[in-house]
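Nothing in this text is a laboratory measurement; each read-out follows from the coordinates by a stated rule. Since the structure is predicted, the reported quantities are computational estimates derived from the model, not experimental observations. Cβ atoms are built from the backbone, for glycine too; each structure is taken alone.
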Structure P
Amino acid sequence: MAAMSSPHTPKQNHLLDALPAEDYARLLPDLELIPMPLGWAVYESGGRMSYLYFPTTSIVSLLYVMEGGASAEIAVTGNEGLVGISLFMSGESTPSRAVVQSAGNGYRLKANVVKKEFALGGELQHLALRYTQALITQMAQTAVCNRHHALEQQLCRWLLLSLDRLPGNELLMTQELIANMLGVRREGVTEAAGKLQAEGLIHYSRGHITVLDRPKLESRVCECYAVVKKEYDRLLPYKLPP
C-alpha cells in the first residue's frame, strides 16, 4: 500500500459529511485513514468483518463469486456510501466479496466502535440504513439489467455509476477487469468499448478510460441507471453528480 501524499478528510465521504457536528466529532478520533489500492479485497466471501469502510477517493465493487471462480458485480460503492453493511445488520459476514475497482483512499471504523454508535440510535444509524435501502435497489436493478439489457447498455451504466463516484472523467480500468465485473467475456467488452470509442463517447488506451461525451453516454444507457440514481437522491441527504 503506497504512502499518501495529499491531504484527506473524512468529510470527503458524503455519509460522514452529512453527520451532525456532535456525532462527527465523537467518531473522528476512531476514523482511520487507509490507502485502498486497485484489486485489494476489502473483505472476502464468508469472512468475518472487523471494520466498516468509508471510501473517499476510491471505488469498491461488491461481487458474487461462483464455486468455479466466475464472478459478477452486484453493486458499486464510492464516496456516497460505505462498505460492510453486514456489520451493522447483525450478519458480520456475507457471501459476497468486496474488491477495490478504482484505487484511492478511505477511512475505516472498528467493529466495536460501529456497534457502540449504532446502539445510540443516532444519525449514523439512520443514514446507514437509508444507504442500505438504496444499495439494495442498485443490487436489484443490476440483476434486472444483466438479464434484459445489451452489453453495451450495461457498460454505459457501469461507466456512469463509476463516474458519479469520482471527481474527474477518467477511469483506470482494464477491459479484463470490466469483463469480470459484468460477468461477461473480455471479447464482448472489447467490442462494446470499441463501438463507444468509434462514436466519440469514450477514449480507451492502456487501461485508461476517458469519458469524452457524458450526455451522449447517458442517451445510450438503459433505464437502470436513472432508476438507481433517483433512489439514491431520494433516500440520502445529498445528490450524486448530474
Structure Q
Amino acid sequence: MKRYDILLFDADNTLFDFSRCEYEAFRETARQGGFSFSYSLYERYSRINDGLWKRLEKKEITLDFLKAERFRLLLLSMGEPEGDETAERAAFLRDVYMDSLAGQAVLIPGAMELCRELAGEYELYIVTNGISKIQRSRFAKSGLEPYFRGMFVSEEIGVQKPEKAYFDAVFSALGNPEKSRVLMIGDSLTSDADGAIGYGLDFCRFNPGGLPDEGRALTYTVKKLSEVKDILGGTTS
C-alpha cells in the first residue's frame, strides 16, 4: 500500500525554471522600458525583488505594493529622482514585466516526464506563492495542466506559504485528507519546508545545488526531479 497518494508541488524553481523565466521577462521589460539591459542590472533587480518577497513573507508589505515597488527601487538605484514621475514609470514597468513573465513557461529538466508518469497513480496539485495572472498563465502554457487536479495560488487564497492558513485552505479544498497521505515537494526552506513541516507534512526538498538545510528536519532531499519517483517507490509495501 502506498504511503502517499496526494502530491503537492511548488511551482517556481521546482517545476518551472523561474530563474530563466524571470531573466527573460526582465530583459523584455528593459527593452520596452527604454533602458539598457545588463546582467549586473538584472542581479540588482533580483536582490531588490528577493528582499521584498522576504518582507512579504513576514507580512511587512502587501503583494500589490511589491509589484511596483521593486521597479521604483530599481529606478532610484539607477539615479532617477523620487517623485510621481518615477512612480508612474515603475507602474508601467510593473505591467510590462507581469505580461512578459506570464508568457514564460520554461520547465526544469525532467518536470514534464515526472508529472506525466505520476499523474496516473497520484493526485497532483500545485501550491504556489505569487500573482494569480502570472502563475495561471504560465501553467496553461507549460503543458503540465492535464496532469494536475488543481492549483492553489496565494494571491487567490489571501495568505501565502508558509502560513498555516494557506495550508488550511488547501486541505479544506481537498476534503481534509489525513496528513500522512500527503507529500509536499519544493525548493524553498522558508516558504515550502517551513510551511510543510510546520503543518505536519512530510517534505521533499528539490535541491540541485546541494545548498545547506539550515537545521530543517527534511524528510527527503533530491537533486534531480527523477529521484522523486525513487522516493515514492520506496514508500510502497
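Which of P, Q yields 26 for relative contact order in percent (Cα under 8 Å, 6 or more apart), as computed? The read-out was computed on structure Q. Where does the value 0.65 come from, among P, Q, when FRET efficiency 1/(1 + (r/R0)^6) of positions 61 and 173 (r between Cβ atoms, R0 = 30 Å, to 0.05) is the thing being computed? Attributed to the structure labelled Q. Given a value of 19.0 for mean count of other Cβ atoms within 10 Å over residues 101-108, calculated from one of P, Q, which structure does it belong to? Computing mean count of other Cβ atoms within 10 Å over residues 101-108 on every structure in P, Q gives 19.0 only for Q. Of the structures labelled P, Q, one was used to calculate semi-axes √(5λ) of the Cα gyration tensor in Å, giving 34, 18, 16. Name it. The structure behind it is Q. Looking across P, Q, the calculation of mean count of other Cβ atoms within 10 Å over residues 37-44 that yields 12.6 traces back to Q.
With helix-only ellipticity at 222 nm (-39500 (n - 2.57) for each DSSP H run of 4 or more, over all residues; to 500) coming out at -12500, pick the structure among P, Q it was computed from. It traces back to P.
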